[in-house]
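Only the coordinates and a few stated rules stand behind these numbers; no lab work does. Given the structure is predicted, the values throughout are model-derived calculations rather than measurements. Cβ atoms are built from the backbone, for glycine too; each structure is taken alone.
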Structure 1
Amino acid sequence: MPSLPTTVAKVLEVCNNPQTSPADLNHVISLDPVLVGRVLKLINSAYYGLGQQVTNLVRAIIMLGINTVKNLALSTAVMGNLSSKKDFQGLNMEGFWRHSLCVGVAAKNLAKQRGIDTKQQEEYFTAGLLHDIGKIPLNAVLSKEYMLTVSAADRERVSLFRAEEKNLGMNHNAAGAMIVKAWRLEGPVGEAVIHHHAYTEYSGPHTDILFSVAAANRFASIMEVGFSGDRYPEKMDNLIWETLGTGWDVFDKIETTVNEEIEKAKIFLRL
């Protein structure tokens, strides 16, 4: 596993302190010109559609919110450090990230539809965006074996999760758990990475985000947005809807919005 970049590790450390202020975060980010550029590019992107140019880093942090900046740093670290290998065989990275974007956007809009606090909605987006990162090292390190596993899942009409266990003796949740441990990604993002296929067994504090990501993952697979290697996802347990207090028809209400926001959210892949 590659190490988490020093600046990103420091950003996560600072943001995990409930007493952190935008000035504290500015002090860390200002030491990394690349991250400064990413923060300013994000606040000035169509994703936020402000209509005015923001050039001051502290102002950008205040407007984005500490959680959003933390999640931006984490997202770009994952993409830059785990997705740089060019010879992936099992999964096409463009299709993989489009699926991941859909899950992130759908989870965020599901939260919005259910009245979750706006300040918390970015956590739903990031947890959805990064939920499948365990597939990246499997796809990179075991390229040929993973290509055969994806083919086997398709041929046998089983979920990729089950095909991984059968053919590799390890699934992407377990691979993701290694990343979570190595990068100390405690919290909802880490829980979504580790438990999104074992949500019925989960008893931690982040059930709402985890279940939202699991539902959004099913939505993205059924709608065939991008491709994560999973043409035959497992059926969703009713426990999800009982817990979230809504039903599958919620996606009928947000489908158009999700498709529109996927295009805007591509900024996270370009940063």
Structure 2
Amino acid sequence: MNYKLSQIPDRTKKPRKSGLTMVMDKGLSVQEAKNFLSASHPHVDIIKLGFGTSFVTPNLEEKLEVYRSYDIPIYFGGTLFEAFLIRNQFDDYIDVCKKFGISYMEVSDGSITIPHAEKCGYIEKLTKHGTVLSEVGSKDAAHIIPPYKWIELMRAELDAGSTYVIAEAREAGNVGIYRGSGEVREGLVQEILTQIPAESIIWEAPQKAQQLYFIELVGCNVNLGNIAPSEVIPLETMRIGLRGDTFNLYLDKKENA
């Protein structure tokens, strides 16, 4: 940090296992990626090239090298995994990850239906090639999964080898753990946390109100995902009480009386 300020909560240090900020790149240029990281790299833990953007991104290898120069893991969005899978190209997906030096992989079933035992089998297979993150939840807003099922699915995927389970929200933050309005399904979230360790979950939280909810609920070292590049520094200030939304969260009331 640039100067001393008391009553700042302890953030985990990079490389972090909790308190992650996962950023979603939906099509930054190489120069934009450089600019983004020049300002925000200390606060970025993982970068996801969203959905199938890696397929159409010009100068993909050059951009990946920018991210690697900061020792930040990169992975391709789970929708791309599903696109390979539905075309019976699972082995090709592994080959593409190897070709581009991608050692983080997301297994999801938000757009296609995969029997859960089969999904866990893909997780197990991919752990031989790198770090696996698996996403739970549907991109279909009409598909409501009860809390006990979320817990059952998350536990099985962690047991299959996922390092983190991602709670689905889409890039807009309006499905899965959220209602269509973006409001958190609080009962669902809190029930999940009675059974699944917070440090094993990455909550997709693209909206500020959603980020605030999880910081207040879990603490400054909650894992948050689908953060826009321009929101990384604002999020970090909110994590540590230097934004109006959390200004009083960590202040010692007696010391400031």
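Could you figure out which one of 1, 2 the value -20000 for helix-only ellipticity at 222 nm (-39500 (n - 2.57) for each DSSP H run of 4 or more, over all residues; to 500) was computed from?
That value comes from structure 1.
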One of 1, 2 was used to compute distance in nm of label points 7 Å out along Cα→Cβ at positions 89 and 193, and the answer was 2.6. Which one was it?
1
For mean count of other Cβ atoms within 10 Å over residues 25-32 computed as 15.2, the structure of 1, 2 it came from:
2
Who wins on distance in nm of label points 7 Å out along Cα→Cβ at positions 161 and 185 among 1, 2, i.e. which is largest?
2
Comparing distance in nm of label points 7 Å out along Cα→Cβ at positions 81 and 145 across 1, 2, which is largest?
1
In terms of Cα Rg over 2.2 N^0.38 Å, for residues 169-240 alone, which of structures 1, 2 is highest?
1
If we compute Cα Rg over 2.2 N^0.38 Å, for residues 65-136 alone for structures 1, 2, which one ends up with the highest value?
1
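Which structure, out of 1, 2, was relative contact order in percent (Cα under 8 Å, 6 or more apart) calculated from, if the result is 23?
Among 1, 2, the structure yielding 23 for relative contact order in percent (Cα under 8 Å, 6 or more apart) is 1.
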